[in-house]
Structure I
Amino acid sequence: MLTFKNIQHSWNEFFFTERPTYNLAIFRILWGALIFFNIFAEFGNVEDFYGPAGMVSFSTAKGYLNSFHFSLFQIFQESLFNTYLIYFVTLISLFFVTIGLFSRTALFLALLGIVSLHMRNIWILSSADVLIRCVFMILVWSPCYNVLSLDSIIASKRGMPLPIKASQWTWRLLQIQICVVYLWTFWSKIKGDAWFDGSAVYYATRLETLKHYTLPWVLDNKYSLMFLTWSSLLTEVALGILVWFNKTRKPVIIAGVIFHLGIEYVMAIPFFEWIMIVLLLNFFTPEEYSSLIMKLKEKMKATIAELEIKEEIKLNLLKMF
């Protein structure tokens, strides 16, 4: 029987059950490294994108955003030095996020830096940049540094180890955010005729500015283009719904990874497909990640023990001669 008490219990179990935090830790490492390289890729264009003499003046950027928005560029005096200061603080913070050092502070500073850079020049942004900000907003509150981080090692050395298990509500929010992305994308696409008649992939792969590699035997065939168009819709709706069910979860994740790798191959959309692939890893459970870590540790111990035995045999042989 469906009662308020049952709903409350299911809600608390779904969001607040304490589970191993290896999933969040592995995501933190991959996410921090990926966004670090994403920001680092802009190094040669820092002055053009964000500098006082850049493609968009500070006054133009400020005047365009009528509603309230936060940016360190509003706090610090407009100068090339401060532009590089904000840029490098963001990069260093992302590096600290990746290695798990001063993690909470690093996550917060990375979020501030990314928001500031984005608000300085919104004309170079895409929906992926909005997603990056949303993910960091969630990660700031997560226990993603409790394991597999320098913070956890330092805490253990001091005799105050961080708990391996913690409430996973931030992990659930990440999963919901990912599903919203796919379902909203699906909803936006079905409003257009090109996705129903099967021609959408044809037009998408003919955009000269986004061309990467081509597959003529696939992308020049009417029926394969129709199949790719409709399978894209099915994959996206599956990634929004079927990924929640145990029986379909792993096949859907694999389909999603193949889907994004295919887009990465034929279209030049920097970092976006890798961002989505890393985000999809959040649908593996904490227990699955914990089991993986334990197996890797056992494998490493066995390998080290084998090497030690071989070294001991070698030394004994040398003594004989």
Structure II
Amino acid sequence: MVQVLVFKYWQSMPLNRQVKFFAGHGLRVTTQTLWDNVWRAAQLLEAAYLALIAYAQAAKIAHADETRWKVRRGRGKSWVWALCTTDTVVYMMRGGRGREFAAELLGNFGGILVVDAMSAYSALVDRRNADRDNPELFPAGKPPPPLITLAGCWAHTRSYWYEAARDFPLSAEPILSLIGKLFRIVHAAEAHGLSDEVRDRWVNGALETIEKQVKAIEPLPGSSLHAARRYTLNQWDRLTVFATHRFVALTNNVAERALRTPVLGRLNFQGAKTERGNKAAQILYSLIATSLVIGVAPSEYLDAALRAAKDGRVLTPHDFKARQT
């Protein structure tokens, strides 16, 4: 059973292809039999998934992103959301990408959230700030929602300037060179353990130069150069959060990489057939991805977690790793 879960939610192998695989090894099963076992496993592991979400939402620095998903029966458009920390990846499959879904993903998260420019996160932060200013919403003893600081993604910013460089190389390539220098400074600071004073001086100097040169560009309205300049300046407050918070990443690549496996599932087996498939996917993708992030073999963890669930116990990947040490 564990092998079926790993094949589908890590190796992106559809159940019908697994039927052929097992038949080649002398085991005759149907896709319905495999699905029934997948669904049973997801039900047993749901408590571990919920514990994982709570664990991720308690972090102080996180990454979030979303991309298209597919449910073949029922709702129309669907999205897979990812929330990532240094040692956790959790997914949610939902029917949209609005503020309410961002709020569900983040729960009571408070801290620094690295994201792209998608409006749902800004809308959530604006709503939280407005709520915090309304004392009627928080009677005695009820704390207001924690603050979220949004940090921007320099990889997204750089992609805008790559696009602009195709049309306006004389204006865009110097900015790309400066962004590359910024990445090298941060990587060197991490690799060589530079003091905060030295790192801050180099980083702030690079940021000042980038901002000055971007502002000096006078692009043609509607051009790719105009889009790059506008994106950079509109995101500037977010893009500079890392400068004063050493442990915040320059990019949101962590969350983008986490979405690759569900995207392969969307391509290989068309996402989920039903809402139950949706639920199974978010549970099993999350538990397997987190196992991989913390260096635990997914098959070993799933086997132990299923045994624990049958005994009425909840075992997360972190619990399993702690038990091994």
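Every read-out reported here was derived from the displayed coordinates using simple, explicitly stated rules and does not represent laboratory data. Note that the structure is predicted; figures quoted are calculated from it, not measured. Cβ atoms are built from the backbone, for glycine too; each structure is taken alone.
Kindly point out which one of I, II the value 59 was derived from, the read-out being percent of Cα pairs over 25 Å apart. Don't skip to the end; give the middle numbers.
Details: I: 62; II: 59.
Derived from the structure labelled II.
Of the structures labelled I, II, one was used to calculate helix-only ellipticity at 222 nm (-39500 (n - 2.57) for each DSSP H run of 4 or more, over all residues; to 500), giving -19500. Name it. List each step's numbers first, then the result.
Numbers: I: -22500; II: -19500.
It was calculated from structure II.
Taking relative contact order in percent (Cα under 8 Å, 6 or more apart) from the coordinates of each of I, II, which one would give 27?
Numbers: I: 22; II: 27.
Label of the originating structure: II.
Give the label, chosen from I, II, of the structure having the highest value of distance in nm of label points 7 Å out along Cα→Cβ at positions 202 and 226. It would help to have the intermediate numbers written out before the result.
Details: I: 1.0; II: 3.8.
Comparing I, II by distance in nm of label points 7 Å out along Cα→Cβ at positions 202 and 226, the maximum is at II.
Output the label of whichever structure in I, II has the greatest value of distance in nm of label points 7 Å out along Cα→Cβ at positions 2 and 90.
Details: I: 4.5; II: 2.4.
Largest one: structure I.
Tell me which of I, II gives 0.95 when you compute FRET efficiency 1/(1 + (r/R0)^6) of positions 266 and 306 (r between Cβ atoms, R0 = 41 Å, to 0.05).
Details: I: 0.40; II: 0.95.
This value belongs to structure II.
Given a value of -0.80, -1.02 for log10 I(q)/I(0) by the Debye sum over Cα atoms at q = 0.14, 0.18 Å⁻¹, for residues 122-241 alone, calculated from one of I, II, which structure does it belong to? Walk me through the numbers before you get to the answer.
Details: I: -0.80, -1.02; II: -0.71, -0.93.
Working through the options, I get structure I.
Work out distance in nm of label points 7 Å out along Cα→Cβ at positions 98 and 162 for each of structures I, II, then name the structure with the largest result.
Working: I: 1.8; II: 3.3.
By distance in nm of label points 7 Å out along Cα→Cβ at positions 98 and 162, the leading structure of I, II is II.
Can you tell which of I, II yields 1.6 when distance in nm of label points 7 Å out along Cα→Cβ at positions 218 and 234 is derived from it?
I
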